[in-house]
Structure I
Amino acid sequence: MSTSPEVDAYVAALPEGTRTVVEEIRRRVHDAVPGTDEGISYDMPTFSRDGRAFAHVAGWAKHVSIYPVPEVDDVLAAEVAPYLSGRGTLKLPLAQEIPYDLVSRLVALLAEQKTG
């Protein structure tokens, strides 16, 4: 896993509940997309492969967001629908169970679509 001191600092500054979720998403991104690099872009952790960014994650007080939402088929669209917030944003409320398996599938799909 190729981590970044800047992302470490971003995560460390988050409130505890948010930090736990972002750390797990970060781990799952690296598991789902071998060879992932990370850094900060747009003031949030950004995941890339071969120099091409494919996903961003942001921690907030009451939710965690993942950007962008990949193109999905109808079956996956139904799973994603409850978490859509605006155009291209996946919003995961901290008061609900985080769908980590869905996150893993989405980031793998993002990496495939964005980095080929």
Structure II
Amino acid sequence: MTNYLILAQIIVATSVAYVWIFRYDVIIKEFKQFGLSDLIRTFVGASKISLATLLIVGIWYPTLISIPSILMGGFMLAAQYFHFKIKSSFIKHLPSLLFLILCISIALVSCNII
């Protein structure tokens, strides 16, 4: 189970960092479609990159895993809400849905629930 947890942490953290650092033009477009301000986008981006960093650090310090995974899951849940709000296609919902599932899994395993 430990290997799964570490793999899930790496997948979520690197994917989030990749999108927010290298695909920022897509983020700008989506936040405009969602009707959210630049300030909200900046807050979400800084928060997600910080949480992604904590998920990676959590590989060596497991006590840091549960809160970042729950908060990251909250951001993914919010992404689902906004994709539904603007009636995005299922393909647009899929990445945040998969990351939401991974974040829930990480949180459950790190809290010794499963």
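A short reminder: the numbers here are calculations on the coordinates, not readings from a lab. Source: prediction; values computed, not measured. Cβ atoms are built from the backbone, for glycine too; each structure is taken alone.
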Exercise. For mean count of other Cβ atoms within 10 Å over residues 17-24, which of the structures I, II scores highest?
Worked result: I
Exercise. Which one of I, II has relative contact order in percent (Cα under 8 Å, 6 or more apart), as calculated from the coordinates, equal to 31?
Worked result: II
Problem set entry | Highest-scoring label, criterion being FRET efficiency 1/(1 + (r/R0)^6) of positions 9 and 81 (r between Cβ atoms, R0 = 25 Å, to 0.05), among I, II | II
Exercise. Out of I, II, which one gives 0.55 for FRET efficiency 1/(1 + (r/R0)^6) of positions 33 and 105 (r between Cβ atoms, R0 = 30 Å, to 0.05) as computed from the coordinates?
Worked result: II
Exercise. Here FRET efficiency 1/(1 + (r/R0)^6) of positions 25 and 65 (r between Cβ atoms, R0 = 35 Å, to 0.05) was calculated and came to 0.70; which of the structures I, II was it taken from?
Worked result: II
For this session: Taking -28000 as the value of helix-only ellipticity at 222 nm (-39500 (n - 2.57) for each DSSP H run of 4 or more, over all residues; to 500) derived from one of the structures shown (I, II), identify that structure.
Result: II
